[in-house]
Structure 1
Amino acid sequence: MLHKSADSVNMSFTLSGCNEYMVIDIRRFLLIFFLLIWAGLLAASAALAQPAPPPPPPPNGPPAGGVIQGVTASELAYFTEGAARFREVDSVSGTQPGATGSGLGPRFNLNSCVGCHAQPGPGGSSPRVNPQIAVATLFGAQNTIPAFIQQNGPVRVVRFQRNPDGTPDGGVHNLFVISGRSDAAGCKIPQPDFATAVAQNNTSFRIPTPLFGAGLVESIPDEAILANLAANGAVKAALGISGRVNRNGNDGTVTRYGWKAQNKSPLMFAGEAYNVEQGVTNELFPTERDETPGCVFNATPEDYTNLTATTTTAAMSDIVAFAQFMRYLAPPPPAQLNASAQRGSQVFAQIGCIQCHTQTLQTGNAGSAALSNKAVELFSDLAIHNMGQGLNDGVTQGLAQGTDWRTAPLWGLSTRLFFLHDGRASDIPTAIEAHGSTGSEATQVVNGYNGLTVQQKQDLVNFLQSL
């Protein structure tokens, strides 16, 4: 039997069958107890005060936004300069606080390259919070935000499919104008009438394409792309897959950048985007898209080679610097495959996804050793395919018609927040289903996907989320 007696100082426990008391001094017990607690708190505080250990390096390469492995010191210097300019924010004449780049407008979609290409790092895709909302009224601008631009939606560019007379348009119609800004006194051009264009079903949207690994893509020879497109002909024919390359209208070579593979090189991509998206004229696109008197504040081209610079990196024009950044920008490293993702990679091949999303293409003898004779695991054939009426945007670019889209490279897929060319999908299964619309080359592949078990579908998604 347990007997207990206590007073204000001592508490005694008497066990039946024992001749001695076990006495515990409560004051000593409490003192020791609180000393132990205090020591523990001190140890925890000391641990919190220490800097966190650096994260381990990625297992297969540099993180997204980093430089590709194997660059020389000179290439690194050009990459670093390009990365700095890629982050630069533009104003009309470079005089606004925090916006020291110049040439913005008269019409524009955003004021910085990194604003569009931000997720998960510089050079990526559309960020979680859309910066177009804030830039619409920056420095006194009085732009109305179109209904298809949302705070938590993707950065979007809009094209009109038809001109007012019914002839094909297809060009970018900028969201915003510099009218009302404190650095654009006197400019009074209006925004386009987006509400009417939407009501007339005359709009086509695009979201930013990731730029990772652009130099590797540039270094893949045309013959490698064409040979891969011709490979596995019987399998592709049985699945209804054909595809073709888009080509440059001048020299006839294969183009490979952009949603419809309409651009030839990182330099051309940079020059066009600088002019179309930010309104900055440059040595590739030296003319303002809107020359309304009172809205043109700078001599053109606004971006040019600095012939008086004292270093070669400083002499670069912005578009050349952007191209150098993209050229040496590393692709995101894939994650280690767990058992489910390994099964998913097998499903990816079995149902035919790999027939368009080719895992590996090989670069040729490039001018940079870092880009030369490399296996490029981009999961794309860089060709254009008919994706059906559900993805028809009514816009022709080069040989690509409205239903034609470049096979999107899947490296870095796990970091993206929005999917498909217009950002309509926010998850991978929805994006897969959209590939199977009427007339799509991927219909049989999507039918195969729909026939998978729940576990097989999850395995496939887990594989894609490892890329």
Structure 2
Amino acid sequence: MPRRKWYLALGALLMRIAPLHRYRARIAALERELDDALHRDRLTGLANRLLFMERLREAIERVRGGRQKMLAVLFLDFDRFKVVNDAMGHQAGDELLVHMAGRLRESLHGGATAAGCGNQIARFGGDEFLMLLNDVERAADAVLVAERLLTALSQPCRIHGREVGTPASIGVVASGQAVEDAATLVRNADLAMYEAKRAGRGCAVLFNDAMHARLARHLTIESGLREALGTSQLSLVYQPIVDLETGRRSSVEALVRWNHPALGAISPSEFVPIAEESGLIVPLGEWVMRESCAALARWRRRDPRRAPAVISVNISRAELAQGARLLRLVRDTLQEAGLPPESLQLEVTEREVMRDPAATLALMHELRAIGVRLAMDDFGTGTSSLGCLREYPFDVIKVDRSFIHGVTEGPDQLAVIHATITLVENLGKSSVGEGVETAEQLAILQSLGCHYAQGHFLGAPMAESELVDTEQTLTVPRLRLLG
């Protein structure tokens, strides 16, 4: 073929092939975009859950095959992200996540874990992030990386013109050749992260097998509590609150107890927080209120002279958050029991009051309008200002047992509790010293002018059947201090 015709034929062929090349390039670009959509988080650009689990499974195979000594997984959750998201909006929350993702990249790639080692950072969902470390030789190395991340995240960042703190909790799991499957490693790191939150937040916790035992017990208690509601497994005991001037039992506090068929007696300090986490605290609280008011009505019918004047019931944050439903419950319970409103006292802890001060204040005014009494429990352990004693319509302020137990430790502690009781009484409210266990503690409270006291020294919690069988007036020694 003459050279000119050969060039013409080649040119025609190239003209037909060129569009095909452009089409193939577009297909390749679309494939890359699809791969990014499948494996990348759109907000932060980090790997997503799918890609992370693929990389983790690959690392597990390398460890099992002896090509890698060990691996570690870090599960990170921001402690205050929801607060920022709710207060400043979702756009600010997204901006914070992007900012934090950048800090994680810089910190993880800027130290011992260099970018070329194949480590992986992923956004697992919401404000949860996962990190895969492939270059660690000991579990302690992974903990050091976690602590470095916490340091990097501890510095506040500026979001929408405001300084925002970003504390986080990290769970760490490290594994050698006996490595578990990918899902188990992530689950264990997640479990360790929740242990970090329970330890006080803002820290890193290394997973251990004992956490599984605690989790199993936690789940057993939660499922058992669902079954126990409304059965004889749950019961109430009643602890006297005593007038220190007259020695008379002025009221009683209802305290819930649980005797599990397999685990035996479970402390309220263990099952009440689980009830709060699971949402079971609301039906549990309703049961306590109805049963305690019914018990007071039965005491009054049986022996009006020895029956206490007031029954005191604890109210949780979840119940406070229900607002109008709590008001209806109080009205209905009093009507069912045939009790006057002033015979019911609702106890709210100082911490719960300060979680949503404005809403709590409005609800308390509505409760006072019904006629029920209000008490602040555990005063001195939270962050409320002394001004809240004046603003909130409390009838009673219960001084926390930690203060009572410390009154014998020195003049400073004594001065604090004296000032507290004086302020409470001068505001026209009644002070109650909680956790009185010795005659010396009682004597100090009497000398400081405390109105009421509660504790084992004055009367242990007792069953309904025992209460009216005990004397209504107790022998309270007059042990006022001299000098």
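None of the figures in this text is laboratory data; all of them are computed from the coordinates on show. Note that this is a predicted model, so its numbers are computed, not measured.
When you work out relative contact order in percent (Cα under 8 Å, 6 or more apart) for each of the structures 1, 2, which one comes out largest?
1
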**Request:** State the single structure among 1, 2 that was used to calculate helix-only ellipticity at 222 nm (-39500 (n - 2.57) for each DSSP H run of 4 or more, over all residues; to 500), giving -8500.
**Result:** 1
**Asked** From which structure (1, 2) was semi-axes √(5λ) of the Cα gyration tensor in Å calculated, if the value obtained is 62, 24, 23?
**Response** 2
